[in-house]
1. If P(r) over Cα pairs in 20 Å bins from 0, in percent comes out at 27, 57, 16, 0 when worked out from the coordinates, which of I, II was used?
2. Using volume of the Cα convex hull per residue in Å³, for residues 84-187 alone for the comparison, can you identify which of I, II gives the largest number?
3. Looking at structures I, II, which one was relative contact order in percent (Cα under 8 Å, 6 or more apart) calculated from, given that it came out as 12?
4. With helix-only ellipticity at 222 nm (-39500 (n - 2.57) for each DSSP H run of 4 or more, over all residues; to 500) coming out at -23000, pick the structure among I, II it was computed from.
5. Please state which of the structures I, II yields 15.4 when mean count of other Cβ atoms within 10 Å over residues 100-107 is computed from it.
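Quick note: the coordinates plus some simple rules give every number you see, no bench work behind them. Keep in mind it's a predicted model, so treat the numbers as computed, not measured. Cβ atoms are built from the backbone, for glycine too; each structure is taken alone.
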Structure I
Amino acid sequence: MLGALAVGETEIRGLLEGEDVLRSAAAMRALGAEAHRGEDGVWRVTGRGIGGLVEPADVLDLGNAGTGARLLLGILASHPLTAFLTGDGSLRRRPMARVIEPLSQMGARFVARQGRYLPLAVTGTPDPMPIRYRLPVPSAQVKSAVLLAGLNTPGDTQLVEPEPTRDHTELMLRHFGAEVRVEASAEGRVTTLVGQPELTGRNIEVPADPSSAAFPLVAALLLPGSDILLTGVGLNPHRIGLIDTLNEMGAAIEIKNLRRQAGEAVGDLRVRASRLSGVAVPAERAPSMIDEFPILAVAAAFAEGETRMSGLAELRVKESDRLAAIARGLAASGVAVEEGKDSLTVRGRGRKPAGGAAIETNLDHRIAMAFLILGLAAERPISIDDASPIDTSFPGFVSLMNGLGARLAHPGDESR
């Protein structure tokens with residue numbers, strides 16, 4: 001997206017070619033940018049500059065890409081064009097009002113199903129107004145949408161965060177040449193973007209996604225004798241809540257070769273099998289690991305003692321009601337679990353759960369992967385009803401896990 005708004009060419013190496021990313025790239029092409037993958041595996045994006053996107057000739061289908069949809073709405077809000085967005089069944093259930101509200105304050109107009117769901121139409125404003133917006137809920141997606149709208153807006157656009165969220169967008173904006181200031185205040189963290197910069201194409205080496213790395217990481221902790229090295233993992237301080245929590249539980253996770261790439265902290269993780277103990281996960285840590293709670297709950301099922309996770313209301317509006325899905329799946333697998341309005345308590349007994357459950361994924365890739373990991377280490381195998389959503393974020397998941405010694409296969413596939 002930033003490459004499409006920059007002047008010149010952006011080269012991207014190590015891009016995760018999941019369905020979410022491919023849908024986002026297709027949307028930027030429909031808006032006039034060039035984005036293609038070379039035979040060398042490098043993606044090259046030729047941008048149109050700030051404010052240079054064109055009106056798309058067709059509906060923009062983001063598939064399952066919730067981040068892609070919300071960030072794209074931010075870009076479109078300050079372009080004088082009309083676009084129509086839709087997505088798959090899961091994305092059409094996810095609320096968009098949280099981005100529609102601040103973007104409407106900047107001058108954009110929206111017509112959405114029930115006022116907040118895809119499909120929707122957005123008409124960007126030719127005269128965007130900068131705003132100072134206080135995030136009502138911790139959401140890096142909302143923050144990023146407003147910052148992206150602010151790129152084509154004169155003056156300073158400000159976001160106030162009572163609770164800090166991941167800051168990948170701010171770091172990447174600086175990498176492309178935008179002026180972004182971050183200050184602490186009595187209200188919380190205040191991020192200021194100076195509007196109408198000239199972004200310049202950059203070379204980017206994408207680190208491995210910590211949310212994807214979480215699945216082989218937890219599998220290695222749970223399976224006796226495991227010892228693996230996960231290389232080049234993004235270790236942004238706002239993304240390592242899972243690692244902090246697992247370390248508190250007694251996990252053997254060693255960070256090696258810590259370095260920086262495009263402003264981001266990156267390192268290698270050596271992970272060895274470990275005996276885990278239950279802990280209390282504070283609510284203020286939730287934004288730094290919101291996508292990792294399904295796999296943390298799996299780790300907690302094998303731990304000795306009670307693990308209580310708080311501040312989980314955001315899980316209700318993910319690809320599925322993730323909080324309910326975790327609780328149902330664990331209970332079906334023989335794990336003692338208590339689901340609260342915004343909390344989850346898992347009572348582990350320090351040994352393998354029974355397993356043997358058939359899990360409904362509800363088009364949620366992280367629920368699918370988390371329960372497959374549980375099945376690897378449980379007494380009896382676990383099956384999921386649909387593995388296809390995994391491709392939205394981790395298309396190489398099955399082959400990677402099987403390469404580490406797992407046995408994941410479709411029913412009737414005797415080759416694995």
Structure II
Amino acid sequence: MKRLAAGLLLVAASAHADAPAESQKLTFEGAIQIALGHNWEVGAAKENAAAKSSQAAEQRAKRWVTLNVNSAVDRYREPYQLDFGGTLFTLHEAWTTTTVVGVSQPLTGLAYLSEVVDAKEHDERAANNDYDKARLDIAYKTADAYIKVLKARAAADVAHQSVADIQSELDRANQLRQAETYTDIDVLRLKSSKAAADQVALRAESMIQAALAQLTVQIGMKDGSGVDVADDLPAQPPAMAMALEQAQARALSTRPELASAKEHLAATKNYRTAAKEMYLPDVRAVAAWQHFTGVQPFQPEDEEYVGVTLNWNVWNWGATQDGIDSTKHSVAGAQLALDALPDLIKAEVREKWLDAKVKYDSLAVAQVQQQTAEEAYRLQKVKLDNAAATSTDVIDAETDVAKARLGLANARYDYYLALVTLARSIGDLPSTK
């Protein structure tokens with residue numbers, strides 16, 4: 001959330017451009033920087049932008065003078081001789097060569113080529129915007145995967161804490177059973193609760209490994225590579241830094257999709273104009289030097305000329321008009337997409353902003369719930385020590401406090417996930433800076 005996150009995420013983290021060593025602990029920004037350098041989707045988008053740049057350069061080159069060299073060597077069965085008044089004239093030898101060096105400069109075609117060049121340059125800029133979009137998407141997906149690892153690890157911590165709490169109560173129950181303060185039923189209930197907590201902890205550990213696997217592949221590493229993550233996000237998440245209207249206005253100025261749509265529309269307009277200019281004749285200025293052997297004296301050995309050529313496709317069964325009609329529809333479609341996009345972006349930002357606001361407001365509720373559940377659990381243990389509560393009461397209280405702890409952890413990471421999603425909708429890279 002660069003810029004956006006200036007007031008959202010307060011802790012800076014180091015960034016790493018190269019892939020991490022095995023078992024290296026990643027930071028939030030470090031994971032994003034690795035993904036931007038190694039994820040295949042970013043690489044493919046970069047290559048596509050480079051291809052569009054080359055296509056634009058190719059079209060620019062077609063506007064200028066071209067140099068062509070044509071050469072031929074022919075071997076006839078025998079020389080061609082003609083008897084004229086008793087004298088033999090050799091029209092060509094058994095071996096002949098022809099070499100033509102020519103230059104050509106488009107004249108009327110310059111208008112057509114200029115439109116195509118402009119279109120290709122718009123396509124190039126659109127591809128660069130698409131590359132920016134790919135970077136945003138991968139940064140968002142990486143940040144999302146990173147936070148989900150932290151979320152899974154927090155769930156495992158809560159599960160292990162529950163196992164420890166119940167084990168402590170079970171140890172206490174075994175002591176009280178020996179003193180005949182507890183019954184076998186109390187001990188069995190706690191054993192059952194401990195087994196259930198163990199199962200939750202095992203599933204939680206599995207979720208951590210699954211989340212890490214997703215993050216590993218997302219940043220461009222091979223499946224099974226050993227990585228770990230550091231929770232360098234603020235322990236107490238900060239409030240949102242932008243009002244809804246500010247977020248929407250920023251999105252309209254930064255979203256690469258909008259810039260790309262504008263470039264696509266401009267390109268289709270250039271292609272439409274170029275299609276209309278196909279009705280014009282192709283007039284070119286030409287000059288050439290010709291060199292012949294084996295055909296003298298009837299053909300000069302060297303010859304030069306300058307001239308003008310004209311190529312005019314007068315009738316092609318309406319193909320030129322069909323091409324014009326096709327580009328008209330392309331322009332209309334691109335215009336419709338561009339006209340609709342601002343409202344779609346604003347609606348998306350509104351949705352993500354409202355979701356982030358709800359997640360932030362939920363934090364305070366989750367904190368209260370966790371504090372009250374912790375206190376209720378403490379009181380139940382005191383009552384149990386004084387024989388004023390049963391094992392069932394303690395198990396219920398421990399279940400409530402585990403849910404509250406998990407709820408608070410989820411609320412924290414869900415808020416950060418919402419901030420990452422909001423940053424993507426605005427067009428900002430996730431960042432702790």
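1. So the calculation was done on I.
2. Max of volume of the Cα convex hull per residue in Å³, for residues 84-187 alone: II.
3. So the calculation was done on I.
4. It was calculated from structure II.
5. Label of the source structure: II.
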